[in-house]
1. Name the one structure among P, Q that distance in nm of label points 7 Å out along Cα→Cβ at positions 54 and 182 of 4.6 was derived from.
2. Using distance in nm of label points 7 Å out along Cα→Cβ at positions 102 and 190 for the comparison, can you identify which of P, Q gives the largest number?
3. From which structure (P, Q) was Kirkwood radius over Cα pairs in Å calculated, if the value obtained is 19.8?
4. Taking mean count of other Cβ atoms within 10 Å over residues 30-37 as the criterion, which structure among P, Q has the greatest value?
5. Out of P, Q, which one gives -13500 for helix-only ellipticity at 222 nm (-39500 (n - 2.57) for each DSSP H run of 4 or more, over all residues; to 500) as computed from the coordinates?
6. Taking mean count of other Cβ atoms within 10 Å over residues 46-53 as the quantity of interest, name the structure among P, Q where it is greatest.
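Readers should treat all values here as calculations from the given coordinates under stated rules, not as data from a laboratory. Keep in mind that what you see is a predicted model, and the values were worked out from it rather than measured. Cβ atoms are built from the backbone, for glycine too; each structure is taken alone.
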Structure P
Amino acid sequence: MLDMDTRLRVARGIAKTETEAAQEVFQTLKTRGHPDAPPPTMSDGWGGIDNAMIAVYGQVPEYTGRGRPPTRQQPQPGWQYLQMVKHRDERGHLVDTELRVIFGQPEEVLALFGKSTAYIERTHLTMRLFNGRLVRHTLGFSKDVNLYRASAAWEDAIYNLVRPLKTLRLAIQNVPGRRWQPRSPAMAARLTDHLWTVKELLTTVALPNT
């Protein structure tokens with residue numbers, strides 16, 4: 001999952017189905033600042049994310065005393081989830097896009113997210129470029145989920161902390177020879193004040209949460 005403002009990868013899920021992977025993402029987010037409700041979310045048209053939200057954050061309605069007591073978890077007020085569904089022709093060419101508001105008030109959700117999943121699609125391209133285990137029909141494609149998890153964790157760390165993103169750079173005034181200050185997603189999120197080196201990443205021991 002990607003934060004739209006800082007491009008920071010805030011959580012990942014690796015599983016055999018999208019619903020299971022999405023559940024892993026929301027379980028992670030539940031421990032990282034979103035204990036009561038999922039953050040506003042936008043995705044492509046593949047299913048499973050709405051079910052994962054309900055599985056992690058949904059609540060069983062209170063019994064009103066009539067009929068059978070409810071047993072199924074339900075989405076809660078205030079959730080915001082938007083899907084951008086791509087429609088293609090028989091040759092696979094994109095012909096149209098459709099916005100579907102799954103949870104939330106349509107006007108509010110559309111105003112919050114806009115009409116594009118470009119950021120998440122761009123980071124998917126970056127992931128495939130730097131992590132060969134994601135590229136299908138190649139010798140590097142991962143068949144071992146544990147090795148895939150390890151390579152994904154490493155690539156996420158490099159992306160968040162080491163690599164500057166051009167779209168995050170800041171203009172510098174009155175500094176001869178310099179026009180831009182490069183920034184990583186972690187810098188944009190104010191988690192660090194500098195670009196890390198690979199050596200720093202390998203030799204830094206993270207303190208446990210207290």
Structure Q
Amino acid sequence: MQVCSVHAPMDRDADISSQDVDSARRGLDNARRSIEAAVELDAGIVIFHPSNNKEGDPGYKKEVLTEQVNRLLEMIQREPVRLAVENLPPEPTIMMLSYSLDTIASPQYGFCYDSSHDNLSARPMSILKRYGHRLITTHISDNRGERDDHILPFEGRVDWDGFCRVFSAIDFTGILLLEVEMRESAHQEPDEFVHEAYRRGVTLLRQSGKMP
């Protein structure tokens with residue numbers, strides 16, 4: 001077993017893109033500690049949210065986010081670690097993510113595609129189509145269209161056929177990471193749940209042409 005990624009803490013009072021200087025500093029410190037943990041664990045990827053709350057002006061916050069990411073990139077330039085910003089549903093947050101990816105061309109910076117978050121957004125699949133070439137890792141799960149249920153693929157309303165069509169055109173050789181929980185799943189026995197998670201992950205890879 002190996003740790004493949006580390007997720008920075010999701011603390012609304014430690015927002016990496018906040019207009020509040022102390023909150024932004026705490027968010028940066030959380031990301032730095034996550035990088036240190038990733039190096040120690042040989043994880044290779046640090047995932048973080050572009051914002052941990054809805055407060056502030058997105059136009060200002062996108063600039064802060066980009067400045068903060070550049071600081072982190074200076075820290076990891078000699079480390080085998082990549083930073084992956086995760087897509088969140090609100091349109092202002094997607095705008096912040098997009099701005100940072102358009103502005104920062106470093107190969108050590110890309111994004112983590114969360115299929116459940118995307119299904120709750122106004123334009124599902126658009127972020128994957130636009131930034132598929134910057135895809136570093138995934139958080140794959142399903143939902144019923146109202147909240148982040150983290151159920152297994154094909155248990156909810158995500159357009160998995162559409163996902164496979166877009167994903168098949170992306171040159172991605174990383175891990176298809178499933179971010180799923182038993183809480184809302186139809187499969188409530190642990191062994192059955194793990195078996196189904198594996199089977200459905202393999203199905204997605206095969207439908208996308210990533211696995212024979």
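1. Of the options listed, only P reproduces it.
2. Looking at the calculated values, the largest one is Q.
3. P
4. If we compare mean count of other Cβ atoms within 10 Å over residues 30-37 over P, Q, the biggest value is for Q.
5. Q
6. Q
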